[in-house]
Each structure stands twice: as C-alpha cells, then as structure tokens.
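S.K.: Take a look at the structures below.
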Structure I
Amino acid sequence: MGDHDEERMAEAMTAAAAVRTRTSPNPWVGAVVVTAGGEAHTGATEPPGGRHAEIVALDLAGDAAAGSTLYTTLEPCCHHGRTPPCTDRIVAAGVTRVVVAIEDPDAKVAGQGVAALRAAGIDVEVGVGATAVRRQLAPYVKHRATGRPWVLLKLAASLDGRTAAPDGSSRWITGSAARADAHRLRAESDAVIVGAGTVRADDPALTVRDADGDDPLRVVLGHAPAGARVHPCVELDGPLPDVLDELGRRDVVQVMVEGGATVAGAFHRAKLVDHYVVYLAPALFGGDDGRPLFAGEGAATIDDVWRGRITNVEHLGDDLKIELEPA
C-alpha cells in the first residue's frame, strides 16, 4: 500500500494547491476518498464558512464512502468551529481507514482528531507525504505554532543586484511573466508590507491584477500620505517583531514584504524572513551608483555573510526566479 498511499496523498496535495488563495486563515487542505470499489473522489477546503476538504470528498462519495480509505493532507478537525467536526462525519460515513500527512498544530486539534478516529475503531496512519505537505502548509503551521505569520520577502533586481537607477526610476526591471508570478504570491498572502518611503516614492497600489485571488491587507510601516493609492491600509509603527505579532492576531497567515530596500534590509538583518523570492532580469546597470536590494549596514566580514539554501530555480520568460530559505 506504500506507493499507492503516496500517489493518493499527492493527488490530495494537488487539490489543496488549487485552493491556495481561497481558504485563509483556514489551511488549504486536500482530501481523497477511495471507495471499496476503487473509485476516487477528491475534495479541497472551501472558503471560510464552507466545507472542509474531507467533507467535500465524502459528499462526492456519498453512500460509497462506507468501507473507504480517506486520505487527507492535514489531521481532521474534532471541534465545532464555523462547521461541525470532520471526525464525526468520517465516523458516521463508515470510513475504515484514514491516512493523514501531518497532525494539525492548532491547539484545538493537535492530535485529538487522530485520537478520536482511533477511538472509533478506525485504522489511522500518520506521516505519509509528511515532508511535502509540511512544506505546502508551512505558513499555516508557523502561524498556529508561533502566532506570527510566515514572512515572504520578494525582491526584483538586475543581474548586478540593482533595483533602481540613481534617479530612482525602477519600473519594469523584470518582464511580464515574473510580474504575474509576483502577483500570484501577493494573492497567496493575507497581507503585504511596504515602507512609507516606498509609498511616497512609487505610490504602489499593491493589488492583485495578474493572478486569481483577492487583494491582500495593505500594511504601511509608518504613515501613508493622504490620497496614496495604497489606501485603505493599516499603518503600523514599532519593532518588526511587534508588527508581526499584531498581524498574527489579525489572522494574517502569510505576509509578503515588498520593500523598499530599507524595509527589506531590516527584515533580513532581524532574521525574520522565512522565504526569499528573488527575480533576476537579464539587465546590467553597469556601475555602483544604482540602488541595491538592501539598504543599511551589511556583513562586516566574510564570516558574517548570511548563507541560505536555494530551494528552487526557474525561468520566467527572460527572467530567472530564485527561491531560498535560511539554512
């Protein structure tokens, strides 16, 4: 059953990925019900207030769910929230085996869902596809475990590491494919952060235009001028950890830091970034007077240089997308 279980969990992950921009602050979960006759029914979490992935899959299976195996990327809930407990429905449907990728770190679940299913006589296996699912749900896991959002830092630069010309002009360093991908990341994020200086200099709208998803909460560090396109926005001051704590209390599961260089440098030096996405354009400013990715003091010696782990590299049109995380 090992390879078969991995394949079904991969199907559940694909279903989860398809609803990534629609479920927050709930986790984006996928589920597959495989009936005794071998038919597969796939579900994914609906927007807040809607059905969880397991219930969607069970509804599709109908009476054939009796004697089935249920695969789910996250431990089924066992408490009343906006919806009844998934564990109750799984038991009532007559499911005989449940395969779970990871346990839910939410204190309201945290192993209790698995325990409830086992107490009802259901065979439960935990850990199939766990590494991949833990990565897929990393923002949710961090938020539930720490109360803070997952911090994604997005950067775009020329190959020689410059983000703007000396006069400050910087529009469209990267091409349309990279910009569309950045909008997808914005759609996946519950909030986007910029500094007040960037608002004054560039007047960004920070909306989702080239991807499917809702506009994120717009957060300005400092104060945005009246009439700026970023309004309505939340204006926050104070230490960055406090800012993240406040956003976490507002159910922000993932926040995208979009700059500028001063804000990006501050998050980086404070070691608050969980994931970096850098878009590199095949362009060269050709000097040392262009504006850099980060503003402020950097590493004083080579021993102090920050080193991470590259997790993905891909071409987007003529540009290069590089993803990295702290080592």
Structure II
Amino acid sequence: MGSLKHQFIMAINENFNEGGSDKHSAKNGQHSGTEDTMGRVWSFAERKSLMDVSSQLAVFCKEQFGTKQIKDITSSNIQDFLKSKSETCNRNTLENYVSRINKLEVLVNRTFETADVHWRGNIVAPASNINIDNKLRNVFMERSDFEKILEFGKDSKSLAPIGIELAGFGGLRVSELEKLQLRDINFSNNTIHIHESKGGKSRDIEVTKEQMDRIKEIVQERGLINPFDKVIGIKAESIDRWLNRACEKLELNKYVDAKSGIHSIRKMVATEKYEQYVSEGYSKKEAVDKVSNFLGHGENRKDIAKTYIKNL
C-alpha cells in the first residue's frame, strides 16, 4: 500500500476535482459537514493544504507510534499530534488543522474500504501555548548570529546551509528557496527571479556582484546544468529543521523559543535594505515601499513593513 504519507496522498488525489467544477457550491457547502462536500477536494489550494497537514501527521504518527497504515491511526494519536502543534500554532491554525483532519477522515474512508477510521467528533483544537507578546514576527536575526550559523554549516552534509545563505542574500521565503531553479538565476544582471510566490506574485531580486559570484560557486559545486535543476534541492521543512537544530547547537535560544525560522532572516535583510535605501537618499516612505516590493508585499504596505523593519 505504500508509506503512511503515500496513503494520504493517494486518498487526496483519488478525490481531487482538478480545480473544482462547481467552486461556488463547494464554498457554500465546505463547512456543511455533508459527506458529498467533505469527500471531494475542490481546488489546488485545498489539495496543497491537505497534503501539508497529512504529511505532518504521517511523520508524527510514524515517529511517535510506529504507525504504518492509516487505519491504525486513532483519535488519541491525532489529539497528541494537535497538542504538539499547540506549542507553535495559534488557536485559528489549530482549528484549521482539526477541519482538515476531519476532511481527511472522509477522503480516507472513501478511498480505502478497510480503513473505517473515526476521528471526527473525537478530536478538538487544544489551547494554544503561544505567548502573543513574543510572536514569531517580533524576532529579528542579528547579522552576527547569522554568520555563526553559516560558519556552523560549512562542514554540514545537508543542503540546508545553502538555502540559509541565499535567504541572507535576498530575504527569500523558505517556500521560495525550495522552488528556486537554475533558470531563475540571471548571472548577467545579478538578479534572482521569484516565480509565483505567495499570492501568485512574481518578482526579481537584485543581489550584489559578490553575492552572485557566490551563487555561481554553489551552482558549480552542485554540478547544476539543467535549467529546471533545483538550486537548493531539499524541501522547505528540511531547511527549517536544520536551521532550528543549528540554533539549538549554537545556543541561539531566542530563535528556537520563538520558532522564528527563515522569517527572522527575512527581517534582518529587510532592515539592512531599509537602512541602505535611506543612506542612498530615499525618503522614509520610498525606502519602505522599496523594501516592501523587495519582500514581495507590494507598495503602500506600511503595516507589513513595520513587521519586517526593525525600529521603524
């Protein structure tokens, strides 16, 4: 039957509606709880969210309980999974987890006749343990700490340090690092193209000649030739996990405790960019707009800029 993760993928794909033939009905009935509505995956976005949640659940159940088949996952196992998520997720996110897992129950039972799992009604969103005053968004990476992390990763066999280094060049999201291909690197004009990132937006990020020279080294070291070759070559969650372990080893506890990950690096780069633009003579608003565009948020987003620019 395949791995636990593969079983979930099969259940999702078997009921995927290829983008949805009746999105209006899907939207109106999504939370109705009917088997017909719950038993179909209506959009690519919904498919992705179900894939993400089921992948995390599969890894948790395999590592914690040695589970090999979906039919052996109990509601108690899932409640333990949700409890583990309460350390890093807010209440709304936890409720979304419950909603998606409820839907996964229907998809699994529709796909596998022998599954007969019963999770709905037996799982609840636990209380979140996040301290709102110490949110992820409030933690900025210090450049000195960033350099320590890069030094720590020099002898690592993981590809994650490459992603960390590139994040420090252009303030890329971890999802953007995962997707980045050789064809997205323009060596002649020192830009990195980000294709259809968050909100479907694309943008070009300018880097320095020195940074592009380093990217060339990475490409050569990895032997990348095909335009579709992934520059980093590993999943986003693998980059995040490596960064978290590195911070733990280096006792950079403020990043570990806040689960800040790549976001803290994005904020470091954004703050440095803002200071650079101001020093070049741009007004405060112009500098904010340039940073916001650089990050992929668009202009006139001072609310977003305050999140990413220190002491704005």
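S.K.: Consider the structures I, II: one of them gives 37, 22, 21 for semi-axes √(5λ) of the Cα gyration tensor in Å as calculated from the coordinates. Say which.
M.R.: This figure was derived from II.
S.K.: When mean count of other Cβ atoms within 10 Å over residues 67-74 is calculated for each of the structures I, II, which structure yields the highest value?
M.R.: Once mean count of other Cβ atoms within 10 Å over residues 67-74 is tallied for I, II, the winner is I.
S.K.: Out of I, II, which structure matches 6.1 when distance in nm of label points 7 Å out along Cα→Cβ at positions 3 and 203 is calculated?
M.R.: I
S.K.: -8500 is what came out when helix-only ellipticity at 222 nm (-39500 (n - 2.57) for each DSSP H run of 4 or more, over all residues; to 500) was calculated for one structure; which of I, II is it?
M.R.: I
S.K.: If you rank structures I, II by distance in nm of label points 7 Å out along Cα→Cβ at positions 75 and 147, which sits at the top with the largest value?
M.R.: Evaluating distance in nm of label points 7 Å out along Cα→Cβ at positions 75 and 147 on every structure, the highest lands on II.
Coordinate-derived values only; no laboratory data. Since we're looking at a predicted model, the values are computed, not measured. Cβ atoms are built from the backbone, for glycine too; each structure is taken alone.
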